[in-house]
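The structures come next, written out as structure tokens.
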Structure 1
Amino acid sequence: MKLTTSTLLIVLLFTLSCQPKREIKFPTTNLEEAAVIPKPLEVSASSSGFALDQYTKLSVVSEDEAFEDVANYLSDKIKSRTGVDLKNTSRNYTQLSIQQAEGFTNEEGYELEIRQDSLILKAGTAAGAFRGIQTIRQLIPEEANKTLTDYPIWVIPTGTIKDEPQFGFRSTMLDVARHFFTVEDVKKYIDILAYYKLNTFHMHLTDDQGWRIEIKSWPKLTEVGSTTGVGGGPGGFYTQEDYKEIVAYAAERYITVIPEVDMPGHTNSASLAYPFLNGNGKEIEIVTSMAVGYSTFDTRKDTVYAFIDDVIREISAMTPGPYFHIGGDESLVTKDDDYVYFIEKVEKIVSKYGKKMIGWDEVATANLGSGAVAQWWNSKKNADLAIKLNMKLILSPAKKAYLDMKYDDNSEFGLRWAGYIPVDTAYIWNPESYFPMENVLGVEAPLWSETIRTLDELEYLAFPRVIGYAELGWSTQENRNWEDYKKRLAHHRLFLDANGVNYYKSPVIEMEH
């Protein structure tokens, strides 16, 4: 017989009331000072401790099997970090319970009630529960306390947390076109992003220097167009099975993948494979420089749109998320009328396959439907045009949010055309202040890969800055404070070290050790 949620809750309450007691004299704790990133919406402390140890039992109260998957994810993470196996408890003194509950208006919202004998996570959806378990993971101390009992316990401060994100779109972009990153590289990156409650992962799959996604109806795209990258090198691409694996891996962490095929500019690799696509009137050659703005599709040729239709169809079929990114930036050799004509036609193709179109802010110069999204990276004028069209905006201002900018003049990797972006500059800006909030979908930090080739180099530019962007997207402006944030961030070097992340040791954060 399948038990209802109410029956399961009664069983849990009975279990909690009947579980054996033990006396532990906990040190005074303060949940309000816990180094949680992003900063939760509301926190209140009760000064005692919850003992996570070999006598902690994990339970789930939900008819939704996805909650069980979330619990298993948490259990696996706790076991790998502490050795505590929540699935194999001979007796239990404390209870860690994940419960589906009503009353949540935000699908990613959650609540934590932490007492000496119980840690209860409540959420309306499995997505909310998944965000909540990241907070639990962050509340577990790095080292066990071995003085309170004759076995190790990890003392979690007691109190309550009520939390939900400010923006429903919190993202980072990875450019795999300028330099290619393997499936395993991408998975590791996604794992760290999930820890900080990001919910979107934008993949820049094509550019002048490389086409990185298999299209079965146009095989030369990868046979010819994927063979190199900036500065030369071996290139690479994802088979469709590879791409599906990444999408599924992200989805298990409640992260939506957005594919980007950049057009009508940034298209040299596609035209190299199929020269009929080319519209710049020049002979197509392999390009490995960082130059931009010289390539374009032929925007007046019907066969170009047949090609685009196939590409969008195949990628959309593998991508369950609601968005398809068509690029649209820096198409400097495309005539203005041709550009507008192209963007409007491509939006209809994207819509045909059930997706909403995203484009860099230049796309707002076309007459697009209100379902399209403009990603503001450069032009305030274009962003204002998008608002007039009732489009939503993704905020990625290059001077604040571009992860490929150098930290300072001594940075080993990165560019500086938009200026230096040290860790404090990356954090100290208010997305809420740029445009009306009703027009803002969320925040994204793009990482262009012209100067990086390896995962270590990727991590150097991304971390710790992307952690700050995660907080900018989740936490309200009232809850964000640089002095408080930098103390919490300094603590997170322990997590980054434990996971082998090659983060930048910022002089403004005590991340040296």
Structure 2
Amino acid sequence: MTTSSPETARLDLEPAIARERGINPAVAERYAGKSACVIGAGFGGLALAIRLQSHGIATTVIEGRDKPGGRAYYWQKDGFTFDAGPTVITDPPCLEELWKLTGHDIAEDVELMKVMPFYRLNWPDGTNFDYSNDEADLNAEIAKLNPDDVVGYQRFLQYASEVHEEGYVKLGTVPFLDFKSMIKAAPALVKKQAWRSVYDMVSSFVESEKLREALSFHTLLVGGSPMKTSSIYALIHKLEKDGGVWWARGGTNRLIAGMVRHFERLGGTIRTGDAVKQVHTVGTRATEVETESGHRQRFDAVASNADIMHSYKQLLGESVRGQKYAKSLSRKSFSPSLFVVHFGLEGTWPGIPHHMILFGPRYKGLVEDIYKHGVLPQDFSIYLHHPTVTDPGMAPAGKSTFYALVPVAHLGKLALDWDEVGPQLEKTVLDEVGRRLIPDIHDRIVTKFHYTPKDFREDLNAHLGSAFSLEPVLWQSAYMRGHNRDDVIENFYLVGAGTHPGAGIPGVVGSAKATAGIVLEDLAAKATA
């Protein structure tokens, strides 16, 4: 277990110290003596912790694993750095804001690097499609697939801009705590035909099946089926077009490290290697947080960045509220899991871009096998991550770091013995990458390992081994998703993929902004009561 310096956890922040950290002394005085705990050091948890600490609230982050990151964990093996994911950084301003709150610059702690093209999409017939926000290049790529779709794409982009304004700018950081807030937002969403799927909406604008796949696969990166996820998620295209796609030098893990550094600079405390065992409650209030080591501490506010089912079934499992809501959650649909092969190769590959999607022979059928039928298909689509083409330092000189990711059904739909199936699927995935891109891949492998749905369940306490928490379908969005503040336990909050607005870096960072607003309002009200 590691803990930052004890003196950083002072409850009363002196004006001189506040100013030194960039915290407004008047704001710090408003929250003097207030404390908060954030359970889990993923992107959402750290973003929330930074926001609370920026207001002078003595905030402690408790992380069960040996280092921060959550799903953005990492490993170092044989000189290679392997990010667990996520690997696509969009909307840098939502991250930059975390530093600007106290007059700092994200560049103090993180170097963001542009990635171009955003993705190269490849089909079994050899067709390549480079997706970027360079308008001339992108139009040329679309024209290769179908010249008539250039105009259709512009119409789709206009639609994406409109849903981005409604679904991300206006609602992405707004908590939905009651049904009235949902009703208020409904007319705009109905007007944008939010009941239609992303794939269905894309298909109304373009005719090429390959382009339909190119414009709808993004939902898979946040755990949603292109055929079921609300068309509101077309907003991802606007995010990418305006803000680009980025990489943090050294890996996504360096973005996490930068957030931790900034949090501690502001006086925050982080404990690692000591998982939270229970959140104790008295009546309708969370009172103490207890860890596996037996450490117990009282807090004015407790927020969980842990898996939403774990938060209620285990952490709040001794309370009536925890038991009741866990039962309700068990009836909801959860996103699929992932099978990921991490591997380091001899040689460099300048012709393989940072992000590739290797589509399989099927699209709709494959998605249905994963989301609906719960079978392990013989064919698959692969997301191939090749960070060393952007950042050679991710591998030893003359070598390359990769991972190949395949969506698979979660453990509730696909109950396999992953200890047995994992090595077989690993070989099959590497064979396919070799067949499509690197013929002698097996001869070049320096190191490799894989990560399965079982690992998601055991390492991250992910319900059913889901990689993205609740499935992002319309009937599990906004008010119908986990609430940023619990309905019964008045000082227990949620942040991360299981609450509004959902998974992905912009999503969980947005949830942190929504949750922080409620915590600050609640603590300020309590201070003046």
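For distance in nm of label points 7 Å out along Cα→Cβ at positions 133 and 293, which of 1, 2 scores largest? Intermediate results must be reported in sequence, preceding the final value.
Working: 1: 4.8; 2: 4.3.
Largest calculated value belongs to 1.
Out of 1, 2, choose the structure whose coordinates give relative contact order in percent (Cα under 8 Å, 6 or more apart) equal to 13 when calculated.
1
If Rg and Dmax of the Cα atoms in Å, for residues 141-380 alone is computed to be 22.2, 65, which of 1, 2 is the source?
Comparing all candidates, it corresponds to 2.
Which structure, out of 1, 2, was FRET efficiency 1/(1 + (r/R0)^6) of positions 53 and 149 (r between Cβ atoms, R0 = 30 Å, to 0.05) derived from, given a value of 0.05? Show your work: numbers first, answer last.
Numbers: 1: 1.00; 2: 0.05.
Traced to structure 2.
Figure out for me which of the structures 1, 2 the number 1.2 belongs to, where distance in nm of label points 7 Å out along Cα→Cβ at positions 397 and 477 was derived from the coordinates.
Values: 1: 1.2; 2: 5.1.
Of the options listed, only 1 reproduces it.
Tell me which of 1, 2 gives 15.1, 45 when you compute Rg and Dmax of the Cα atoms in Å, for residues 333-404 alone. Could you put the intermediate results ahead of the total?
Details: 1: 12.2, 35; 2: 15.1, 45.
This figure was derived from 2.
Among the shown structures 1, 2, from which was the value 20.4 of mean count of other Cβ atoms within 10 Å over residues 45-52 calculated? Could the numbers behind the result be given before it?
Working: 1: 20.4; 2: 29.5.
Corresponding structure: 1.
If P(r) over Cα pairs in 10 Å bins from 0, in percent is calculated from each of 1, 2, which structure is the one that comes out at 4, 18, 28, 24, 15, 8, 3, 0, 0? Intermediate values should be presented prior to the final figure.
Details: 1: 4, 18, 28, 24, 15, 8, 3, 0, 0; 2: 4, 19, 30, 27, 15, 5, 0.
Checking each candidate, the match is 1.
Ranked on FRET efficiency 1/(1 + (r/R0)^6) of positions 85 and 341 (r between Cβ atoms, R0 = 30 Å, to 0.05), which label among 1, 2 comes first with the largest value? It would help to have the intermediate numbers written out before the result.
On the way: 1: 0.00; 2: 1.00.
Largest value of FRET efficiency 1/(1 + (r/R0)^6) of positions 85 and 341 (r between Cβ atoms, R0 = 30 Å, to 0.05): 2.
Identify which of structures 1, 2 gives the largest calculated value of Rg/Rh (Cα atoms, Kirkwood Rh), for residues 261-300 alone. Let's see the in-between values first.
Values: 1: 0.91; 2: 1.07.
Once Rg/Rh (Cα atoms, Kirkwood Rh), for residues 261-300 alone is worked out for each structure, 2 has the highest.
Throughout, read-outs are computed from the coordinates displayed, never taken from laboratory work. Bear in mind the structure is a predicted one, so any value in this text is a computation, not a measurement. Cβ atoms are built from the backbone, for glycine too; each structure is taken alone.
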